[in-house]
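Enquirer: Okay, got some structures for you below.
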Structure I
Amino acid sequence: MIKTQQASWHEIVLATLKSNDVRLIVYVPDRVLTPLIKALHEDAFFTTFACTREEEALGVLTGAWMAGMRGALLMQTSGFATLPNALASLTVPSQIPMIMFVSERGTLGEFNLGQVMVCNTMQPVLNALGIAHHTITRQDELAFIVDRSIKQAVATQAPVTFILSPLLTGGKVFAA
């Protein structure tokens, strides 16, 4: 396992995905997740590509799981707003261990009301769907939470969502 004190948050996520044999990474481009996305593209272990919408990514990952491959979805908070129907009608009833990483927007100085609204509703929606979720704020807890949660998602065939707080990632930088 990678030493968490010396590694960046995105290096920890990459190493933890690799140690859990999560090979397919599908994402909708996001500025906060760019260091992780770039590192994933540079590592031959992963198959990584962008989708135009989060529902498309969820469909790709569902098919991959059914074909025997583990994958993860990367998106920002606003992208989550497009997913509840697909999660409720496909992922949860089909027992797909969908691994989702969400860069959290809508907090800590956010200027975009849409981001704030989705941020305020994301966790209640996840709770209503019975989807495990963890808001990660501290780098020293990142590897443990992601590793154990991926193992649980696969073992129980249930989705999990990691909400990556700006306290962890540095978030999006806003003009003063």
Structure II
Amino acid sequence: MPEELARGKFVRLVKQGRWEWAERTAVSGVVAIVALTPDGKVLMVEQHRIPVSSRVIEFPAGLAGDVDADESLATAAARELEEETGWRAGRLQRLTGGPVSAGMSSEILTFFRAHDLVRVGPGGGEETEDIEVHEVPLDEAHAFIEAKAAAGVMTDPKVYTGLFFLHREAEGSA
């Protein structure tokens, strides 16, 4: 049984044997949403992330169960997509799931593919967030990421996982 070393409002640090790791509290999971607009543009978001002292390119993402303890992963994915990007999915498809950093955190991330998008608002997140929405043609995504890196913006490696699924889908092997 893990021993609790410290607890904050959103995370706790635990230890078992020689292993120490972080756990999120009061959430049932983490979701990332891979989405293409009707005209074939990948939805990505950019925001400042304090732990890495940098702006970061990511897919829309968030926590499940932090607002409503009974919230499903799919419901959280739909909510986060709309809050962060202003697009609503007609249908969500689970792509994959797994640990984000298995040696550091117990966090499990589930990827969803959003289909049949309709714009319903401006996006940008909640009032406490400063999210910039990017709509990038799929075939220009890597050049976009490289240009952002040259400007000092980091890219979350999970973006490459999402792009893998989009390219696989475009090739007809999804």
Structure III
Amino acid sequence: MKFGLREIVIFLVVLCLPLLSYFLIFKPQNQRIEDKRFEIQHKEEMLALLREETSRNDDLARANQEIADRVAEIEARLPTGKEVDQIVRQVSEVAIESGLQAPTFKSEKPISAAQYFEQPLFVTTKGTFEGYYAFLLRLERLPRITRLVDMKVRRAKEDAEIEVDFTLSIYFRDDEGSAT
């Protein structure tokens, strides 16, 4: 077989064809495939994170519902402005049943506290320490939300009794069924 110029050119074309195919077709295609694999891997990682966050959303939704239920429970314990007198009567009855003298109440101006109001009452009563302790225990068990502040206990001038002054705060809603 004779190798002429034509055969050498054909041989070089046949030899260069795979090299040109590799550099012009296969190498760019492999680079795109590798880029797509990296993109898929990144998306799978993001999807795993998203699934994890979604599972937390269910937990957060459940926690939010529990918090909303607890807030509703507490709001149910708030009387309306009209029911504050009943609570004052209850406190007076509890004091008398605990062996204290009928307390005197001095009402102060209601204080706006967030969405609710706080009605401070200056209370003065007299009795034994045991009676006062029983009064505090029973006051704590009342179904409404109250707060006892500025308590002053001193020995009475006569007998073995004590005189007690404190501020009783009663939390309430402004009107029937809605908080302001």
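Enquirer: If helix-only ellipticity at 222 nm (-39500 (n - 2.57) for each DSSP H run of 4 or more, over all residues; to 500) is computed to be -13000, which of I, II, III is the source?
Expert: I
Enquirer: For mean count of other Cβ atoms within 10 Å over residues 68-75, which of I, II, III scores largest?
Expert: Largest calculated value belongs to I.
Enquirer: Check the numbers for mean projected area of the Cα convex hull in nm² across I, II, III and tell me which is largest.
Expert: That would be structure III.
Each value in this text was obtained by applying a stated rule to the coordinates, not by laboratory testing. Treat the numbers as computed from the prediction; the structure is a model and nothing was measured. Cβ atoms are built from the backbone, for glycine too; each structure is taken alone.
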